Structure 1
Amino acid sequence: MSAVKDLVEYIAKSLADKPEDVQVSEIEGATSLMLELRVAPEDMGRMIGREGRTINAMRSLARVLGAKQGKKVTLEIV
C-alpha cells in the first residue's frame, strides 16, 4: 500500500521549501489506511493552501488511489 504513501510524499516534497523535513507515516488497518503528514512549521500553510484546497486535493488523490486498492484512506497533517 506504499503507492498512496509515495504519492503523498512526492506531492508534499514538491510543494515544500524544506523537502528534507517532510515525513509521511502510515497506520494500516484491515480495510483502512491513515496517513500522517509532518512538515516544517513554515511549510504548513503551503500544504494547507487557500481555504484548504491543496490538502483537500491531496486527500482526494489519496482516496482515489486507495479505493482502487480496496482501502479507505484518510490523510491528516500533524
Structure 2
Amino acid sequence: MSSKVKELVEYVAKSLADQPDDVAVSEVEVETSIVLELRVAPDDMGRMIGREGRTINAMRSLARVLGAKMGKKVTLEIV
C-alpha cells in the first residue's frame, strides 16, 4: 500500500527533472511511518527544491496526505 506514496513522489520528480532516468526513490517502512529518500542528478537538485523550498514542500505535503489516508506518517528527504 505504501508503494502508492513512492509512485506518486517518483512520478512528480520525474515530471520535473531534466534527467528523469537519474531519479530514484527508496523507501523504508516502519510500523507507523514511511521514510522516502529522493535521489536526483546534481543538475536537477535546484529544480526539485524550488524557490525557497516550495517545490519539495509541496511534494512533502502530497506524500503526507496520501500517507495519512493509509494511517502512516510520511517523511520525504532529498539526498
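Key figures
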read-out	value
Of the structures 1, 2, the one that 1.0 was derived from, the read-out being distance in nm of label points 7 Å out along Cα→Cβ at positions 23 and 55	2
Which of 1, 2 leads on distance in nm of label points 7 Å out along Cα→Cβ at positions 31 and 47, largest value	2
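Each value in this text was obtained by applying a stated rule to the coordinates, not by laboratory testing. Given the structure is predicted, the values throughout are model-derived calculations rather than measurements. Cβ atoms are built from the backbone, for glycine too; each structure is taken alone.
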